[in-house]
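A.B. asks: Some structures are shown below for you to check.
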Structure P
């Protein structure tokens, strides 16, 4: 894995830095997020793959031994019972690379976050010009 100091600007660049197995896993997670939130846009934020839909939706990143998934504190709180088998914190969860990836759960969390962002976007008063 090439984790040199070179910054990445696309998710494809980010994924290309890892070994073949990790690349496949990252592409599968990316596709899972795309399917759960088809209107979301991709970008790199905090040097991690990020999806944006009415604000930050989720981030994900590969580490040695796990995939970090960052659905904001609300995404963790709403699913904490189902995340109990994983190491998690206020706004993140670690999915071990050596175990099956919980794609159904990831999809549910992404859909939850997309709905949450949609509601928030409608409640924000527009600025006066």
Structure Q
């Protein structure tokens, strides 16, 4: 995954941005946050943290950082996040960052041999 992300970072025009999440004391990679550009000043947000490092604030810090970059440097207007309905921690994180619930995407992703719904959230550029 890391090799592919590095290669895609070289593409022009650039279509995605990653921010690695590493532990401070040993620089061990424990997760990432990602912006995938989707259209005119818009992007999809994604993030993941290794389960052994959940509840340490890594995702919140990294997501805040990439959102600041998205709005201030990339001048994005709209960022969306699609989250599994059972992922309470991720929903809480997104809501704490100011994302607004927009609705349910039925059969949005195929994972673990089944179609799954997603809850769609969005954040609009601060005025």
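A.B. asks: Which structure, out of P, Q, was helix-only ellipticity at 222 nm (-39500 (n - 2.57) for each DSSP H run of 4 or more, over all residues; to 500) calculated from, if the result is -12500?
C.D. replies: Values: P: -12500; Q: -7500.
This figure was derived from P.
A.B. asks: Now for a separate question. Output the label of whichever structure in P, Q has the greatest value of distance in nm of label points 7 Å out along Cα→Cβ at positions 74 and 98.
C.D. replies: Details: P: 3.7; Q: 1.7.
Comparing P, Q, the top value of distance in nm of label points 7 Å out along Cα→Cβ at positions 74 and 98 belongs to P.
A.B. asks: Among P, Q, considering only distance in nm of label points 7 Å out along Cα→Cβ at positions 90 and 114, which has the greatest calculated value?
C.D. replies: On the way: P: 2.8; Q: 1.6.
Across P, Q, distance in nm of label points 7 Å out along Cα→Cβ at positions 90 and 114 peaks for P.
A.B. asks: Then there is this: Among P, Q, considering only relative contact order in percent (Cα under 8 Å, 6 or more apart), which has the greatest calculated value?
C.D. replies: On the way: P: 21; Q: 18.
Ranking P, Q on relative contact order in percent (Cα under 8 Å, 6 or more apart), first place is P.
A.B. asks: Tell me which of P, Q gives 4.8 when you compute distance in nm of label points 7 Å out along Cα→Cβ at positions 26 and 106.
C.D. replies: Working: P: 1.2; Q: 4.8.
The read-out was computed on structure Q.
Rule-based calculations on the coordinates, nothing more; no lab input. The structure presented is a predicted model; accordingly, all values stated were derived computationally and were not measured. Cβ atoms are built from the backbone, for glycine too; each structure is taken alone.
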